[in-house]
Structures are given as structure tokens and as C-alpha cells.
Structure P
Amino acid sequence: MTALTALTAPTDGWPPLSAGERSVAIEVLVHGPLSRAELARRLDLSAGSLTRLTKPLLESGLLVEVPDAGSLAEVRQGRPSQPLDVVAESRAFLGFKITDDMVHCVVTTLRGEVVARLDRPLATHEPAQVADLVGEMTAELTAAHPAVAGIGIGVGGRVENRSVVADSVFLDWYDVPLAALVEERTGLRVVVENDVTALVEAESWFGAGRGLDRFAVLTMGAGLGYGLVSGGRRVQSGEDGLGRGRHWIVNPNGPLTPDGERGSAVSLLAIPSIRYQIRAATGHDLTYDEILARAAAGEPMAARVVDEAARALGTLVAQIANFAMPQKILLAGEGVGLVEAAGGAVEESILANRHPLADPVNLEVKVSGFHDWARGAAVLAIQVLVLGAADR
């Protein structure tokens, strides 16, 4: 632990940011490099106020001036012409996604760019042993990436104070102080959060939602996740981490499965529910990909289940568009293969549940794996540990 403790130095070198400094840092981090004139325009700041806010950021090394031809207008007005930017490679962050049977990790730059990956099987859910494994993976990765400044961990479940896993049915955890356990083993500061929350933040800053005022994320996998960005900020809710979709009824006549109400989004769309329907009807325990392939080949039972799921997805996407009115909806997670297998049914259902004159739904499908979830956790660590932007 002693050898790793020194790795906290990079973030310790950055003093706490004021609200104004944080706004400047975030704008440059997400959209940079930016000239001072452009930065002042974006944040509605005077030249003097911008100079006051950027001075400590430059002194701490969080922002740097980068070479540029410059703006003649800026030169004539006597202000420095070099754009401001961050040195993305100056700091590294670890992002972990803990699933039922694996721990997935990525190393990212300060801008959330993935530069390394590492996966390890998870043989137990005992919290101390999971933390041991995270510590071992951290030691392996920091040997190759010594500028690691912090750790983010995403889990499926409810998280309190970005440190304690209050409830995770996937891991059978209740009130597990995961951040403290990992900090003890690594000497690094740790942020723990619900995995969907972390993914929404990452996509809002550096992904599909970058620059959008209203943006929604729907995830499909072992369960369903949903997040909404409004006014450029993630909408926080007391329901975060409770599990979405058990009571979102999209087809009252739909199937009843062990994990959701009859016809709920979970019963129709979650991967375990789709597999359960096929197993109950045929006695065959097929993988999700096998079910999609059989549906594409015209196998009647698989085709029926997949078509019903696709129409449920279209209904759900349409309702998100109807009520939240986002500029874009991102569909992500391990279950998005449904769209490729039955995209026509999804589209038909979207149109059937929208006003004929409504704008087309801007739906982006991201074929993602667990490393995307891990990247989300790393981005959240950047937000909290570097920028102090815990509440955006």
C-alpha cells in the first residue's frame, strides 16, 4: 500500500476549484482547446473575469496554453492568443465495472480516452475478496501507467454517498463500504456509483450526448437502465440504482417473468427475461445471441419472442421521446443486438406510438460492452476527484 500511496499526488496537486473555476475547467476539458475569446463567449464572462479564473488553473497545471496561429483580433486587443487546453495524457484514471462473474477495468486519460484494458474472473462476491482483486488489478495497471490519479467503480445497484453500495441484487451486497475497502488496498481515492449513472455522465461529457441540452440513455442487458440529461445536466432522482422497468408496463398482455410485472419492460426486454421465455416454452437454455440468430432464421418461437421484445422497445423509445423530448436517445448495453435482429419492428412500434407530425426520433444505437461501463466509472472519477463536480 505504501508504494501506491504516492500515486495520489497528481490530484492532491490541484487545489479545490471554485464554482467559476470549475465551469472554465469543464468547458475546456469537454470542448477544448478553446481560445480565451471563445471561452469567455461560451461562459458569458468578461476578459478580466476569465483571466482571474484561469490564472489558478494554469498555475496548478490543470490547464495549459497550446500553440496556435492565434486570432488577430485577440492580438490587437492585447490578450494572449494561445488557446487553453488540458494535457489529457498527464493523468490517468482507472474505471472498474463489477459484474456477477467478472471485473472489467480500463485505463483512461483525463478526457476519458481508453488506453488500456484488463479483465479478471470473479470467483466470489465476498466484498473483501472483491476489493483484493480490484487492488491486484490496480497494482498491475499502475506499474505500466504510473500517473494514475484515482479510481471509479460502477456497480449495478443503489449507491450512497458515492462510496457505499447500499443494495445490489446482482452481487447480493447490502451496505458494503466499497470505496473504503479499495482505498485501503490501493492508496488511491475511489468513487463508487451506479453503473448507469456513470455511463450517462460519460456519454454526456465525451460521447453521444456531448453538447446536447436534452439527452436520454436507455440501457439493455441484465436489467434496464435509464438516465436523462436536461439543461446539460444529468437529472438526479431518488430512484437511481433501484432498478428500472419492473413497473414500466409497455404491453399489458405481455409475458409474466420472475423479475417483473406482466408486460413490463423488464419482462419483455431484459436478457434474462428473454432467455426465460424461451426456456419455459421449449425447455432449451439458449444464449441471447442464439435466440436472436434463431429468430433471424425464422424459428417460430424465437421469432415471436424477439418480435414482441422489439415492439416493446419501440413503445418504450416512443414514450421517452413523447415525454422527455430529448434531442437524442442513446440505446446502449449488451442487449442492443435486438435492434439489428428486429429493427423493422422497433421502427414500426416507434411510429405507431408517436404523433404522425412529430419529429423523427434521433435514436443512436451503441454496440457496447462492459469496458464502456468501466469507462463511465473512470469519467465519473475525473468529474469528482479532479473537478469536484459531484453534482454537475
Structure Q
Amino acid sequence: MNTKHILLCFWVLLSSCAYGQIATEKEPLRVALFTQLYLDSAFKEDGLYQHDMQMPRYILPGLDFTEGFIMALDSIKTDYPLEVKIYDIRSESQTINALETANAFDSIDLMIGAVSGNEYRQLAEIALQYQIPFLSATFPNDGGITDNPYTILLNPTIAVHCQGIIRYLQKSYPNANHIFLQKGGTQEEKIRRYYESANVPGNGRKSLNWKVYTAGDSLRTDELIDLLDSTKQNIIICGSFDEKLAVQCLHFMTDLSAYNVQLAGLPNWETLKELNLPRHKSKTIYYTSAFFNDGSASFSDFQKRFLEKTQGKASDVVYKGYDAAYNFIRLLIKHDINLINQLNDASFQHLIQYNIQPVKSTGKKQPDYFENKRIYIIKKSNGVTTKTDKQ
């Protein structure tokens, strides 16, 4: 992505935050994107860009999502009147509180958010209050919300990723020697509960029997070797986001010629640089992802169009921005106020597939929220990355 195009994109967003299609007598459908562009800090009072030829890293996620989003708008051909507004929630005049004070939510039909933390929770509350479907496109967390059937998580939570790994192992390696590797800490304890819950199907009995090893600051390889079985396939399930522990696991596998060992990790392993080093090429690693570029014609064509527009390579966030707009705005045009009941209509699914299901607390009929349950099991082995399973 070159700087010239970035500045042009910023200029367009500064000049106008509305995107409209052909006007008719029909009441337009109104869509709002909420993201973090930091336009106030990117430009001086005289309107000049103040980062020279550089692009601060904190700006990129919001910019990538917005560029994908705008590309989708250019691809949507409809005679139905459509009005789209893009809000930079890092702008003083476009914070969620400021927009609510200005009654900006009174006439919105669909909210799409590339937000996290407090902004996510604010938009979820507004979605419930105004009964507006809210698509949370990037935040991998439910934020503790309950009784909110207007919030839809497109990015699966960690619980779904843990379920995906367990289901894959149940199907592919039910008789292997499984070792659950964990660390102490609140987050790791929560991850362990996700795995344990996924390992107990409807009959109440454990599907996989695993040995548990709790690592300290460093991995005691002599203790871990004692848990391996030279007569079976060994699967080490790494139940921690600690990248240092993941790297220690990779090094641990290096000199185990007497054992057949494979690793199963969490979605943050996708960006683990250590995995791509030559010395780890022959190792077999599994992890989960909510997105997979399979190199098909659809992905290649999109990348070509993105390259022509930006002189850069599309990141995963660009694809997510494109697909959130392309699929769900078209579903809004098709179903209008009934969109919330048609989230799995696959008519316009293009690059990303969704399996959106209600998440309910025990004993409740109303969903706490909706969540995309579609994830992929990714396998890295012999220098090749493949999608081995879809759930």
C-alpha cells in the first residue's frame, strides 16, 4: 500500500463520510461503519498529513478494514437506495457518546464495527436499545454481554477455537496419547475450562483422556518426555497464549526421534514467526483460524484488484472488511428488517463463510448474542500450510 493512496483514502474520508446509491422514492437503508482511523492525530490543523511518508502501525488495522469495506461498496450493484456512513470513533466529534448525543442512531438499519473493548460494549448496548443489528467484525470476545439478540460476533471467541481443536482430535486422533500443556494464571485457567468443556460431549463422559502438565517459567523437557508414549501418536495440546511456551514446545520436538509428536496450538500461532524457521519445517503443527486464504480464483482476483488500487498486499483485515460489507449489506437489501433472522443466508457469501448460531445461557430462550462458529483447522507440515478441516 503506497503512501499516495493512503493519503487519498484519508482525504476521501475527511471530505465525506457518506456513500449513497441511486435515489428513488423508497426510504434508504442506512448502514454505519464504526472503526478507528485516528484522523484527528494524522492531520495537522492546516489539513497536512503529519507523519511524512510513514504510516503509524496503530492506524493500519482501521485503515485496512475501511479499504476492504469501501471496495465492497463499489462492488454492490443495486437500485435500492443505500446510505452508508463511516465513523472514526477516535475523532472527538465521532466518539460513540458524541454520536448518541447527536441522535445518530435514530435511523440506522445496520451497524458494523471494527472495534474492541469499551466501544464494543457501547455499541452492543446501543444495538439492544435501538434494536439495530450490530455486526462485531474483529473483536474475538463477547465482552460479557447477555440477553442481547442484536449483537452478532463475526470473529469467533476463544471458546469456539478450543471446541474446534478438540472436535478435530476426537475425529482424527481419538486413540493418541494426548498431553494437555498449561501454565498458571487466570487466562490460562479460562482456556483450560474451554478445552475441558469441549471434551465432555452430551453423555457427560470425557471423549479424550489426556495427561496434564503445568509448565513453569521454562519447560522441563525431562518431565514432559516422561509423559510421551513411543508406541503411539503423541499430541501435545498447548492451552496457553504464551508465545514463549509455544517456542519452547517447538524446540522440545527437535530431538525426539524415538517419538511421534505433533502440536496443537491456539489461533495466535498463526503469526508465530518461529514456525517458519527452516529447523521447524518437518514438524507437524495444528492451530485454528477463522480465516483462510486458499489461493482460489476468488482470493486471487480480489488481491489483484486490491493491488491495482493500493500497490499493496491485502491483509486478513482487508478481507474481513470487504466480506462484512459485501455479504451483510446485500443481505440487508434482500431481507430488510428481517435480517436478524436470515444471517446464515449464503446467497452472498464470497470469500468468508459463516455459520452464525445463537449463544444462550442455561435455561434461557433468548440468545445472549449470536456468534459465527465457522473456523478452520490449519496444518503446517514440511513447509506447507493447508486447511485440513472446516467446522
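General observations
- Here distance in nm of label points 7 Å out along Cα→Cβ at positions 61 and 237 was derived from just one of the structures P, Q, and that gives 2.8; the source is Q.
- Value -10500, calculated as helix-only ellipticity at 222 nm (-39500 (n - 2.57) for each DSSP H run of 4 or more, over all residues; to 500), assigned to which of P, Q: Q
- When mean count of other Cβ atoms within 10 Å over residues 181-188 is calculated for each of P, Q, the greatest value falls to P.
- Source structure (of P, Q) for FRET efficiency 1/(1 + (r/R0)^6) of positions 37 and 125 (r between Cβ atoms, R0 = 35 Å, to 0.05), computed value 0.05: P
Every read-out reported here was derived from the displayed coordinates using simple, explicitly stated rules and does not represent laboratory data. Please read all numbers here as calculations on a predicted model, not as lab measurements. Cβ atoms are built from the backbone, for glycine too; each structure is taken alone.
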